[in-house]
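What follows is a group of structures, each given as structure tokens.
A short reminder: the numbers here are calculations on the coordinates, not readings from a lab. Since the structure is predicted, the reported quantities are computational estimates derived from the model, not experimental observations. Cβ atoms are built from the backbone, for glycine too; each structure is taken alone.
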Structure P
Amino acid sequence: MEKKVTDEQFYAGLQHLPRPRYPFPDFIHADFQQQREEYYAWIDKDYDFHSETARKKHKLHNLVDIASRGCPFLNSIEELRPLARYTANGAMMDDYWDRCSPHEMNEVTERITALLTGEDPYEPAGNGIFRQFWVLRRDALQCGMPERLYKKFAAAMHNVLAGYTEERVYYRANIPPPLPIYLVIRQDTSGTLPFCKYVAMQKNYRDLPDSVLEHPFILRLHHLTSWLVGMHNDFISLPKELHRDGDTMNIVKVMQHEHKVSLNEAYMMSMKLHDSYLNEFLLLKENLPHFGALQDTVDNYVEDLGVMVAGIYAWHTNDKTRYVNGGYVEGEFVSRR
């Protein structure tokens, strides 16, 4: 349960700590406001199982802005919509099933994966989270997303959900994982790898062959962006997570538990790790392999991975509703286990 604390208690000692800085510009999609209006309608139609308080809070969060900022160069709202559905519904379902068991989360993962892959081709009866993922697949195929890119996107979404299952082992034990395990899980649960796959829908990147999109340099850049986003989310959500039992998948908590240091020391150690990943990203960006006639396209694609990181961070830093005192949506699912 959420503990009632004053703002002074909530933020005490954390406001002065440094925040990440990225050498990339951030943008927002031209249709972001229209996408917000659709998002509000999704909540009204498909989230009637949520309390009124939860629905109101989720509307304030404008979770679809993460997609609008992460991939601001998509040609139309039709192309933005699948990514926005994934972003908003992935976050809201994670909130709803916050305290479910790993087994229950695995059941949810299997159901959603079947809908995303088309293994289960039928629209779920009634409204709800599952219907939203069925519609996501329809929207992605209707907007002209090449099948090979959609398969990468769907596989990455599956891994996010599988990561949610692994997180719940540590949530239930109320213990931070060891750093290597944190890195494996957070690579997925940052939610960023599907964005990395979806960046290829922008500009002329969809023409890049798999020999580029699956190149070890590119895949390493995907992993680095996932950790950058996951860690900067951890820094911003830290005040909230210090006041909630079970919120152990946070790099600062991991460092503090592993090294037996103060909170401030753990924070600075975490920032050092974050910055090492940023420096590695920049090093790889400036030393990409030779891709021949595709070189300029690949260079621009990698630059837009950086734009994606900066855009998602802009959402995190501009948001004044989700990670503030009392702003988080508590999990309303009642676990059977």
Structure Q
Amino acid sequence: MEFLLQPGVYRTGDTSTLLKLLDNMWIKDHTVGAGTLYIVSGFANYNGGVRFYPYFTRHIQSGGKIVAYISGSTTQRLSSIQVVEALLECGAEVNVVNRKRLLHAKCYGYQTSDDEELVVTSGNFTGPGMSQNAEVAIRVEKEHIQEMNFSWTEFVDSISSQKWDIHQISAADVSGKKDPAWTLLYDEVHGTTKIDESQEVTMVITLSHSDTVRIQADRGSKAGLGTQYFWLSKGTFDFFPALTIKNKRGQKDTFSCIINMNYIDLDLVQKSRVTFEADNNLDFRLGTGAFRYTKKAKENDLALITRLSEYDYEMRIVPTEADVYPQLLSYATSYIGNYGKRFGYIGNTDLFRILDK
């Protein structure tokens, strides 16, 4: 048994987020291709599953199954077209429950011929639910599953037998989208819905040597070679749009999105790429090529990345000698890796109040 309150608030085991708990249960402690993986969630978006899509594909290709039940609505943003397309592309069975008959449960697990596990949680199959929202989760392993007489087969059969409006979407229908279930899903990529107030935040990150060596390099020098980017937290699924641009580099899968970045210190707006390395170190990186050779940022400075809308961001560099540096540094409360690099969040309203002093 293992219990946690994310992000890193309280835990009884080694994992601090729902994402890591599912990573352990589905990937680290489970044999690929063995049995059926289950997803039951009231809300679902593309970034909720982006860590798992390559594994889901391998699991099904190796003889396993995946069954998902998610909520849909014609009037609310519950589950997205993009997450359903991604799950179907993996080979999963996807069932959409019309919210008129409320499905608000969140649980995950697997069943094999001789084993079952269950995670019961408040965390949805979304980017925020997986890592940054204040969510609890408990992992129930085989012996306790047997003790309380839980069965994934009976659980799913019970859902299916309800007089709910449940649509099982066919993978063959992805291109035509003739099934009425598609109308219950919202569009993450082409939609125009304003971001939620809780997403109007600024990421505060301390810059490391690897973040800034190319920025401090002289033009044409060897130190300036390579790709210029900032390393971000492994758990920033909720801070960026859907990472739907897929690329396989050799045997490694990456997922990316393109955002509009306003570099305040450079008086420049240009496209920037955010990349998640799904099969490697699970790292996020933000392309910041505009800063190369500019000397605009050095090691230990702060980068403030402000989210203004779904795809619009702006960035400010706060040097270590700035008067507001100590106050803003206090928001970088979590560590990235083992080299002292830190990150955190501050509400945009609070940030602009501090900067305007």
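The table below gives the values:
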| item | result |
| --- | --- |
| Entry that produces 13.2, 45 once Rg and Dmax of the Cα atoms in Å, for residues 148-203 alone is calculated, selected from P, Q | P |
| For 3.5 (distance in nm of label points 7 Å out along Cα→Cβ at positions 156 and 268, calculated) the corresponding structure among P, Q | P |
| Structure responsible for 21.5, 68, with Rg and Dmax of the Cα atoms in Å calculated and labels P, Q on offer | Q |
| Among P, Q, structure where relative contact order in percent (Cα under 8 Å, 6 or more apart) as derived comes to 16 | Q |
| Structure responsible for 1.2, with distance in nm of label points 7 Å out along Cα→Cβ at positions 108 and 244 calculated and labels P, Q on offer | P |
| Of the structures P, Q, the one that 11.0 was derived from, the read-out being mean projected area of the Cα convex hull in nm², for residues 44-227 alone | P |
| Distance in nm of label points 7 Å out along Cα→Cβ at positions 92 and 236 derived as 2.5 - corresponding label from P, Q | Q |
| Computed -5000 for helix-only ellipticity at 222 nm (-39500 (n - 2.57) for each DSSP H run of 4 or more, over all residues; to 500) - originating structure among P, Q | Q |
